[in-house]
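Before anything else, here is the set of structures, which you'll find just below.
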Structure I
Amino acid sequence: MEETYNSFNYWQNVVNEHKTLKSHMFMQEAPTEKSIYFHTLILGKKNGIDNSWSYFPDIRSLIGYIQYSFLQEAFYKLIYGQEEVISKIPDFTIDEIANEGEKLKKISTKASNNMINNYESIKKLKNVSHYRVEDKLKEFIYEFNKMWLGSDKGFIYMRVFDTPEELGEFVISSALTTNTKEELENILGMTISEWRDVCKFATKDLAKGKILKTVLLKKLKNVY
């Protein structure tokens, strides 16, 4: 399956089938013990905030998604979402997006080069061994966030979680910075204790896995 995740044709077909909810393309089934969890934010001045919570079958599928889908969407929205609401991402490569943005003077040469370098960096992870790939992905994300969180016109952010419990605690801490305990429980549709129980057993109990899936898909749009 790893070879499939490294195939441009595979990702082109998958992305074309999930044009509106690309980050949710692997969430038809409940999470498993191999699943990896992903949170992203994309802000463009006119486009507003795109806030996504998702999970992927394994780390290789997540790396493929970042390389073949997320970076294209994020960079395009960062460039053009300053002036308009973006409803469709064209099938452009990172080079085309970055170079056109620079040509139109919407981004600097430095920003254009950074976009291309980000793509090349994530691309190299396909050759990293199973034992090192998770650490290397987290290193990539750390450097990526430092680069793209500082713009006053827009930003891109991503975070990966190894387990549903780790994700669940992050949801709680993030939500409680701007919401009361009661407001968070209304968002989740359950008590915080019940939420922790759902996250703890999501990969062992199918019913709880489906609840986690529903929360991530539908209830965390305003939890950053």
Structure II
Amino acid sequence: MRPRSLILFALPGVIVSALLVVLAVVAPKFAGWMVTEDGPIEWMEVALALMALGFVVRSAARRFSPADVLFAATLAEMVVAEIDLDQRLFGMAVIDWKFFRRPAVPLPVRALVAAAIVCAVGALVVYCLLRWRALWSEAWAGFSDGWAWMLLVGAVLYGIPQPCERCMNYLLPLPTYFLEESLELLGLVYAILAMAMRSRTISAYSERTLRNAPDVG
């Protein structure tokens, strides 16, 4: 991947970062409204995750890789978490440690939910472990092509608020939840850029392979 192409792909993330900073300084009240529950930024995050998932599906249709399963599962989990799907379906947060400490929920139900989560995560981990060579090979190719660097930046930005979301509200004089939601939004911006670059790379490779294939007709 040429440095110029990498810069062009990364530019939208820089622009979004600048816009968020300007928004927080110039219109803090509007910025606070933007990051409210079910607010615009939260739904932008959902849209970005779904768009990134679309690029993963497009790449898998061209050339399936174990990484497609890992990326699709991760992005799907992000969508579920952002829209609080369990809260909307069951009236309470199920994918949450607090759920398993609720005495109002029968123990068999908590055990069943725990088993389902452990099985789902365990299946993904086993799948990745059995295909670690292919994942390792694609990771190195991704750093060479450039998209893995952007994915790494996105993962770091998205992951920073996760250990202590409430702590983020007191680090800077910004509207409540603004820093947390901004970092998650930026993380997903870089994730979709990475998936778009990866899809483009796979498409170009597939086209070259078809052109160089011997004519058997």
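Read-outs: derived from the displayed coordinates by stated rules, not from any lab. Owing to the predicted nature of the structure, the values given are computational and were not obtained by experimental measurement. Cβ atoms are built from the backbone, for glycine too; each structure is taken alone.
Taking relative contact order in percent (Cα under 8 Å, 6 or more apart) as the criterion, which structure among I, II has the greatest value? Answer by largest value of relative contact order in percent (Cα under 8 Å, 6 or more apart): II. Between structures I, II, the greatest calculated value of FRET efficiency 1/(1 + (r/R0)^6) of positions 170 and 194 (r between Cβ atoms, R0 = 30 Å, to 0.05) is seen in I. When Rg and Dmax of the Cα atoms in Å, for residues 58-137 alone is computed across structures I, II, the figure 13.9, 43 traces back to I.
Upon calculation of helix-only ellipticity at 222 nm (-39500 (n - 2.57) for each DSSP H run of 4 or more, over all residues; to 500) from the atomic coordinates, which of the structures I, II produces -25500?
Numbers: I: -15500; II: -25500.
It must be structure II, since only it matches.
Consider the structures I, II: one of them gives 0.65 for FRET efficiency 1/(1 + (r/R0)^6) of positions 98 and 162 (r between Cβ atoms, R0 = 35 Å, to 0.05) as calculated from the coordinates. Say which.
Values: I: 0.65; II: 1.00.
It was calculated from structure I.
With respect to Cα Rg over 2.2 N^0.38 Å, the largest value across structures I, II is given by II.
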